[in-house]
Structure P
Amino acid sequence: MTDPRAAQTELVARLHGLLGDEPTTRVIPMFGSRAFMVRNKMVCCALKGGHLLAHVDPDDDAKLSGEPGASPAEMGPGREMGPGWIQVSAEMITDDDRLRFWVDVCMAFNRAQTIGSKPS
């Protein structure tokens, strides 16, 4: 069984590799996770156990929730965070291409929020 903190630390390192070149990237502790902020907006979080909290365009929530390992994010049992917040299981992002998929989706929403370039 994998240590939840070790899995989180590994995910943080992988996210640094993908987001390190983005402008004004910073990582802040948030509720036991490590939140990645770009242009002062949350992109995603590395959760305990190596799970990913993805901040996505709420308009794409239903489609993205159907991706393998994706589910509506919760802030405690039975308390969904709402559209635009998706939790992705650690098992589904062990592949670098799958993690990059989620980071790209999150960054598209970040850019739309911060510089107004919503993709078509």
Structure Q
Amino acid sequence: MSKPYNLEERTFLFAKECRIYIRTLPKNTSNIEDGKQLVLSSGSVGANYIEANENLGDKDLLFRLKIARKEAKESKFWLQLLNDLNPDQKELSESLLFEIEELRKILSAIITKTSKP
């Protein structure tokens, strides 16, 4: 299955897949709390990207893109933590780790291109 080119759709699918992944984890305190953080940060990647596209000016665009990238880095942190603590679910978490790294790189490229005068 190929990945969608539309970044809004791709970030939505990432947030959705994170929620599906969290449901597969054993219900213990650390998974629940770390999962909550992943839900928040994964959803924020897409939400901030959508807000960036509202065309409120270049400064706002860059600000929102940088927040989306920051949230992507945070999502990667929570995924790595959950990945290390739940080795039985590595197949799911590793595909999510790959996807969030790709999204982070895409956001970084957009920021770099947009920042140039």
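Tabulated data
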read-out: Which of P, Q leads on FRET efficiency 1/(1 + (r/R0)^6) of positions 27 and 83 (r between Cβ atoms, R0 = 30 Å, to 0.05), largest value; value: Q
read-out: Among P, Q, structure where relative contact order in percent (Cα under 8 Å, 6 or more apart) as derived comes to 27; value: Q
read-out: For -29000 (helix-only ellipticity at 222 nm (-39500 (n - 2.57) for each DSSP H run of 4 or more, over all residues; to 500), calculated) the corresponding structure among P, Q; value: Q
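No lab work stands behind these numbers, since they all come straight from the coordinates. This structure is a prediction, so every number in the text was calculated from the model and none was measured. Cβ atoms are built from the backbone, for glycine too; each structure is taken alone.
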